Structure formats: C-alpha cells, structure tokens
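These are the structures in question, set out in turn.
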Structure P
C-alpha cells in the first residue's frame with residue numbers, strides 16, 4: 001500500500017509540474033511560439049492563434065496533447081517570406097529544423113521537470129531515500145510509456161488535414177493550399193513550412209502587410225438544401241470572395257414549397273460574380289426552376305444537360321418528384337424506382353456526352369447509384385447530413401443542409417449548423433484533390449469549423465458526416 005502511495009504522489013507531482021512549468025519558447029521560422037504539453041485523452045496537436053481561432057491536427061493519440069501558442073511574428077522576416085526573398089527550400093529546411101529542435105527542447109524540459117518534481121514530492125512527503133528512488137522510477141516508467149504511445153500512434157500526415165475553429169475570415173489562410181493534401185506524407189516538412197507561411201501571412205495581414213496568393217487549385221463552392229434560409233446566401237457571398245471560387249454548385253431544395261414568394265428571395269443570386277449551377281430538388285417547383293433559369297448567371301441543369309465551367313464539365317438532372325408536403329400514401333418502391341430511372345437517364349447522357357463529364361449533379365442520393373462507374377464525382381444532398389461513398393471508381397459526396405434545414409427550425413425544429421464545402425480540383429487533370437468542409441453554427445452563434453479533407457480520405461464504405 002505504501003508503494004502505491006509513493007507512486008501516486010510522485011506521478012501527481014510530475015504531471016502538475018509538466019503542466020505548470022514544462023513549456024518552452026522557440027522560434028519556428030518567423031513565428032515565435034510557446035510549446036507545452038496538456039492532458040488530453042485524444043492527444044493531437046492544437047495550435048492557438050489569438051485572436052482568430054485555433055488549428056487542431058490528429059497527430060498522435062493520448063494521454064498528452066501538444067499545445068502550440070503563436071505569440072509573435074518577426075515582421076522583417078515575414079516581409080522577406082511574403083515577398084519571396086526567402087527561398088522556399090531554405091524555409092522548408094529551417095522550419096523542419098526549428099520544429100525538431102523545439103520538440104527536443106520540450107521533451108527534455110518536461111522530462112527534467114517531471115523527475116525533479118517527483119523526487120522533491122517524495123522527499124518532502126516521505127523523507128525516505130528509498131521512496132524517492134521508487135518515485136523517480138515510477139515517473140521514468142510513466143514517461144517511457146507515454147513516449148511509447150506517442151511514437152506508436154504518430155501520424156505526421158495529419159498536418160495535411162487540419163481542422164480550423166474560429167473566425168471565418170481567416171479560414172482560407174490557415175487551412176492552406178490544396179496542394180498540401182497531395183503532399184507525400186513522408187515529406188511533411190513541406191507542410192510544416194507551409195503552415196508557418198500561412199500563420200505568417202495571417203499575422204502579416206493583420207499588420208496590413210502585403211499578402212500573396214497560392215492559387216494552386218480550381219475552387220468551387222458547393223451548397224445544398226438551403227430551404228429559404230437567407231443566412232446561407234450571406235455565407236455564400238462571403239465564401240465566394242474569401243476563397244476566390246470560380247463557381248457555385250447548388251444541388252437543390254432552395255425553397256420549401258416552390259411558391260412565387262419564395263422564388264423572389266432567390267433574386268440575390270444574380271448579384272454573385274460567378275456562375276451558379278443548380279439542379280431542382282424535390283421541394284423546388286417548376287416555377288422555381290423557371291425563375292432561376294431567367295437569372296443571368298444561373299445555369300440550370302436538367303434532363304442530362306451539360307455545361308463547362310472553370311475547365312470542368314458538369315452534367316445534371318432535376319429531382320423527378322415534387323413533394324413539398326409528404327405524400328399521405330405512396331406505393332412501396334415507387335419513389336425509389338422513379339429516382340433510379342432519373343439516374344439512369346443521366347448516366348446515358350453522361351455516356352453520350354462528346355466531352356468527358358467530370359461532375360454529375362443530382363438532388364437525392366437514390367438517384368446516384370446508376371451513375372457509379374460513369375463519372376468520377378457525383379454530388380447530391382436531400383438528407384441534411386454529410387455522407388460519402390466510393391463505388392466502381394466513382395466518389396459520391398452528399399452535402400448537409402447549407403441552410404441549417406431552413407427556417408423551419410424557428411418553429412420548434414432542432415437547430416442545425418450550416419454546412420457548405422469548397423471543392424479543390426487539379427486544373428491539369430480536372431480531378432478532385434481536396435474538400436474543405438465548412439460548418440457554421442446556427443442562428444445566434446458564431447462558431448466556425450473548417451476541416452481539410454484530401455480526396456484519399458473518403459473511403460469505400462458509407463460515411464455519416
């Protein structure tokens with residue numbers, strides 16, 4: 001029993017000492033950072049960027065997480081970085097070395113602080129050299145076990161998939177360029193350098209310094225199931241500007257009932273400075289489709305129509321059903337068969353297209369299976385939650401509700417976040433390379449999360465978003 005108490009005292013003192021006095025301050029490129037360890041069952045790396053938010057990366061499993069706080073930026077060095085005076089190769093080399101040095105310093109300081117605290121605690125409490133020796137041994141064993149867990153679960157590739165939480169305006173700078181998602185995971189120093197550049201660019205922007213643009217991908221904004229929520233279109237306008245997207249893709253259910261009153265609130269789409277691709281949802285009437293088709297920048301895709309935007313070819317068809325109010329009776333399987341027939345007709349149109357189709361647009365996931373194997377990417381919505389699946393070489397992505405399920409939530413419905421995505425395509429191959437999944441908390445809230453997902457992260461099984 002005495003031995004258990006000794007171990008408990010030593011380990012408790014060691015943990016408290018590491019949390020309280022284990023931090024180190026180091027320069028990582030032009031960024032001055034504070035590195036510390038905190039208790040966290042999920043582990044990971046958390047980069048605090050006051051006052052704009054934080055980045056989280058699933059770099060390892062618990063029991064300790066790495067916390068990095070950006071404290072300052074060397075402005076002369078930042079100017080050299082942003083103007084190109086610092087060669088990229090030098091930045092990659094220097095940042096990689098700085099990170100390794102900082103992590104070594106953190107490990108050494110934390111180890112020393114833990115051992116010293118464990119020894120002192122045992123000496124003060126038990127006043128027995130043997131207790132001190134047992135306590136130090138217990139702390140050493142705990143440190144070794146923790147290090148083994150971190151080493152065994154290390155995922156350096158996680159820095160290519162950051163999750164950003166904070167102010168929406170800073171998301172593009174912090175999530176970084178889409179090419180990071182395609183980086184060889186073994187050569188992650190490149191991403192560390194890019195992250196240092198992104199942080200520097202952010203703070204330089206806040207200091208009114210000139211900024212640069214990576215512009216390495218063709219970006220499209222994808223929304224679905226707005227259901228009359230004007231907040232969604234405000235978000236669209238913001239993202240079109242901040243991400244410099246080439247077009248907006250909308251997979252339907254812009255309205256609830258498809259009435260003339262609802263249609264008129266879509267007039268603001270005409271003010272967007274980019275093309276707007278749209279397919280009809282089951283809540284959108286023929287009148288809604290006609291209204292949108294008359295707007296100068298809207299391209300309605302129906303009955304297998306195709307269009308070229310930003311170097312990509314799209315094909316789409318509207319939902320064959322108009323069901324703004326749930327049918328009281330419906331023959332079993334009738335809806336599924338009708339949706340499947342619409343998908344089959346679109347698949348034939350894709351096959352008959354004189355140019356290869358890159359993206360197919362439908363509203364309901366039940367319309368997508370006939371398209372598997374005919375087109376690289378299918379986008380749909382309807383179910384108000386993010387999903388994905390890969391079948392026969394086709395990636396199918398399902399969007400959540402970009403309107404937070406619409407204004408119906410004001411009438412006792414459950415508040416949902418607004419979910420939109422920025423799709424990154426390789427301009428040379430026209431292939432999807434990454435998706436920024438953006439989630440904005442519902443009415444009255446300001447929380448924003450942006451998660452970068454490389455296309456390789458979407459598995460073959462159905463995923464709930």
Structure Q
C-alpha cells in the first residue's frame with residue numbers, strides 16, 4: 001500500500017483543482033468558527049494519496065498540521081477490531097465463539113465475539129459510574145468493575161446497542177490469546193506495519209490540548225487527560241490526520257501484512273441493523289448514509305476531543321477531521337461533506353474498458369437471457385471471469401458470483417450473497433438449466449421439459465379464446 005503523501009499523484013493524475021481546494025477550505029474554516037473549536041485539522045485522501053489538508057486555530061501562528069496528535073476516542077475501536085479479525089483469520093477464534101471460550105469467568109460469557117464487534121451483545125453502553133472517560137482507569141482494575149452487577153440491557157443478538165464495555169472485553173481477548181498487552185500487540189501488528197508512527201496510547205509532542213468551550217460564552221476550561229486502563233481498547237488512542245489518512249486507505253484496500261482486502265471488506269459489511277436512520281454498523285466500523293452516499297468509518301470523542309474518519313469506496317475518497325473540544329463542530333458530518341465536495345467537483349473517472357485477455361468458451365456460452373418463471377434475467381461474464389446475474393429490466397435480485405473449484409459459483413452480494421449457483425447439465429452434457437438456491441433458471445420461460453418445480457402444463461402456452 002502506498003502511504004499517503006503530499007506528492008503529486010502518479011500516472012498523469014493531478015492535485016485537486018484550486019476551486020475544489022477553496023471549497024474545502026471554506027467548509028473547514030466555517031466548521032471551526034461556528035463550532036468554536038480551539039483548533040481543527042482536516043485532510044482528504046484520493047486514490048490512496050493525501051491530496052489536501054488544512055489546520056485552523058484560535059491562536060495566530062499555531063495552526064495544527066497532519067502530524068499534530070489529537071485524541072481519537074472511539075476510532076480506537078476500529079483498531080481493536082482489526083486485531084480481533086487478525087485472530088479470526090489465523091484460526092485462533094471464530095466470530096461465532098462465545099466469549100467464555102476465550103475469556104472465562106466474566107458475567108458476559110454467552111455473548112459471541114461477533115456480537116461484541118457489532119455491538120449486538122446487549123451489554124450496557126457504559127461501565128458503572130463514575131464517568132469512565134473523566135476518571136482514572138485504576139478505578140476499574142478488573143473486568144467485573146467494567147461490567148458491573150447488571151451488564152445486560154437487552155438480550156444478546158436482539159438489537160444494536162453501542163457498548164464501550166464490549167470493546168474492553170475484546171481487548172482482553174486479544175491480550176489473552178497474544179500473551180501481551182493490548183497496546184503492545186497493536187503497535188507490533190498494526191501500527192508499525194502500516195507506518196502509523198504518530199499513533200500511540202499516550203500523547204507524543206506535538207499534540208493538542210483538550211478543552212471544554214463554555215456553551216454560552218467564548219471562554220475555555222482545560223479537560224483532564226486520563227489513562228483509561230482496561231477501557232483503553234474502547235477509546236485510548238492518540239493519532240494524527242496523516243496517520244488516520246493512512247489507516248483509511250488500509251480500511252478501503254487492506255494490506256497483506258495486517259488484513260486482506262476481503263477481511264476489511266467484511267468489516268465494512270453491515271452486521272447490525274441501522275437505527276435512527278443511520279447506515280448500521282459493521283465489525284468495528286460505523287456505516288452511514290450522507291446525501292445519497294454510503295460511507296464507512298468511525299466517530300470518536302473523549303472530553304476535550306472530537307474525531308471523525310469516513311471513506312467512500314466507490315469514489316476512492318476518504319476524509320479525516322480532528323478537533324480539540326468536548327463539543328463543537330460535527331466532525332463526522334464535516335468529513336462526509338469534504339468527501340462529497342470532492343466527489344461532486346471532481347468525480348472519479350472510470351477505468352478504461354478493456355476486453356478480456358482470453359475467453360472461456362463454456363462460460364461465454366452461458367451468457368445471455370435466462371428466465372426465472374416469466375421474469376427475464378441476463379447472465380454476464382465479468383472482466384475478472386466472475387458472473388453477474390440480474391433482471392433485464394427494472395430493479396430486482398442482482399448478484400455477482402465467484403467461481404469455486406468444484407464448478408459451482410458463490411454469490412458475493414445482494415440477495416444471493418453466500419448462495420450457490422449451479423450449472424446443471426443433462427445426460428447429453430448440454431446445459432439444462434441454472435439452479436440458484438432452488439430457483440430454476442431456463443433459457444425460455446417455463447421451458448418444456450425443464451425441471452421447473454410444479455411442472456409445466458403439457459398443453460403449453462395458449463390464448464384466452
């Protein structure tokens with residue numbers, strides 16, 4: 001993966017247009033001013049490269065840049081989720097495993113690893129008082145202190161309910177299976193391979209100080225900085241706009257040294273239903289809809305700090321916004337607006353169409369119209385030798401399919417995701433029909449002699465007379 005940089009883009013691409021940069025600057029400056037943030041830094045990534053950044057501040061001559069650390073709050077959860085997915089990919093755990101299998105003796109042993117990642121375990125949103133974000137982690141020395149006497153608010157698996165204690169449990173699973181502290185494992189397995197040298201559990205200069213801004217007066221109050229202890233996997237990290245830009249590229253593309261593209265795509269796939277009109281939640285990744293766009297990323301907040309990271313896979317764009325105030329600018333919304341600004345002003349150019357380098361004649365013979373009942377579908381051969389099946393007209397159940405070694409095809413998305421498509425041949429070797437999860441597709445509607453469930457009337461098609 002090419003780390004983001006301010007260098008001119010390769011292969012004839014150029015930096016953002018001056019009008020686009022001016023629009024981004026205006027949005028960022030307006031957010032800092034109206035949100036009354038002591039400082040704010042924003043960055044935009046396009047096609048894996050940092051193409052724009054801006055810092056705004058209330059102190060002349062001290063604007064932050066992409067190397068200034070801010071606390072990123074719950075974006076930490078996405079990093080913790082990456083560690084858990086690495087354990088899954090290595091076969092050390094399964095997302096369906098109950099917590100008890102890997103972390104025995106807690107009051108939440110029945111909850112699965114996957115439910116904890118997706119916040120569907122039914123656990124409380126917060127640990128028992130006092131407010132954990134503003135008190136030392138030493139007040140919660142054990143997992144029992146984090147979970148409290150009544151750790152559940154909902155039945156496990158029933159609904160999405162955001163849980164900070166849930167990510168403490170995941171961090172403890174990482175420590176148990178790796179035999180090292182959460183922050184050491186994170187540094188060794190994620191931060192160093194991805195070149196995130198300005199991301200750390202403790203602040204490293206230069207870093208912003210955290211402030212509370214009075215709601216009714218333009219005055220400030222410093223916020224305390226606490227070590228969160230066991231709660232660290234839920235919100236401890238400090239990072240920079242530059243490092244989070246690199247992390248956004250990883251979340252979009254994967255990196256073989258950390259997680260594959262397939263695994264990060266799984267993290268971005270909805271695992272919990274949306275609530276209140278949002279886009280739902282994946283595995284350690286928030287999903288949101290903004291102005292018709294589907295975005296992935298995460299928000300973060302701790303007293304004195306706000307953070308937002310979003311990426312638009314379709315447009316090859318990502319944005320990061322960091323501010324040092326307890327409340328103020330809507331940083332996730334701002335990040336989404338920065339993405340939209342670039343996407344609308346400079347839409348992504350499609351890759352040139354190119355024919356297949358070679359043709360599988362048997363696959364080519366399968367293409368064209370197929371009928372499910374009387375509904376016409378088209379089977380297409382894609383550039384990657386995959387298949388695409390969808391209605392010829394209107395909306396409907398469209399899916400892409402990946403070839404398997406046994407000659408079947410597996411659905412990758414849409415209604416048929418995970419379902420098996422089989423090409424069924426007759427005794428003479430000719431293709432008889434397609435079988436897709438019990439649906440029979442024939443070359444002609446209710447084709448005579450085809451194994452259509454319920455049979456085909458032998459009198460055939462007829463008029464009304």
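Every number here is computed from the coordinates shown, using simple stated rules; none is lab data. Bear in mind the structure is a predicted one, so any value in this text is a computation, not a measurement. Cβ atoms are built from the backbone, for glycine too; each structure is taken alone.
Details
- Rg and Dmax of the Cα atoms in Å, for residues 254-365 alone from the coordinates reads 17.9, 63; which among P, Q: Q
- Structure (P, Q) behind the derived value 27.1 of mean count of other Cβ atoms within 10 Å over residues 38-45: Q
- Origin of the derived value -11500 (helix-only ellipticity at 222 nm (-39500 (n - 2.57) for each DSSP H run of 4 or more, over all residues; to 500); candidates P, Q): P
- When distance in nm of label points 7 Å out along Cα→Cβ at positions 30 and 334 is calculated for each of structures P, Q, structure P gives the greatest result.
- If mean count of other Cβ atoms within 10 Å over residues 54-61 is computed and equals 14.5, the structure in P, Q: Q
- Mean count of other Cβ atoms within 10 Å over residues 22-29 - structure with the largest value, from P, Q: P
- Looking at mean projected area of the Cα convex hull in nm² over structures P, Q, structure Q comes out largest.
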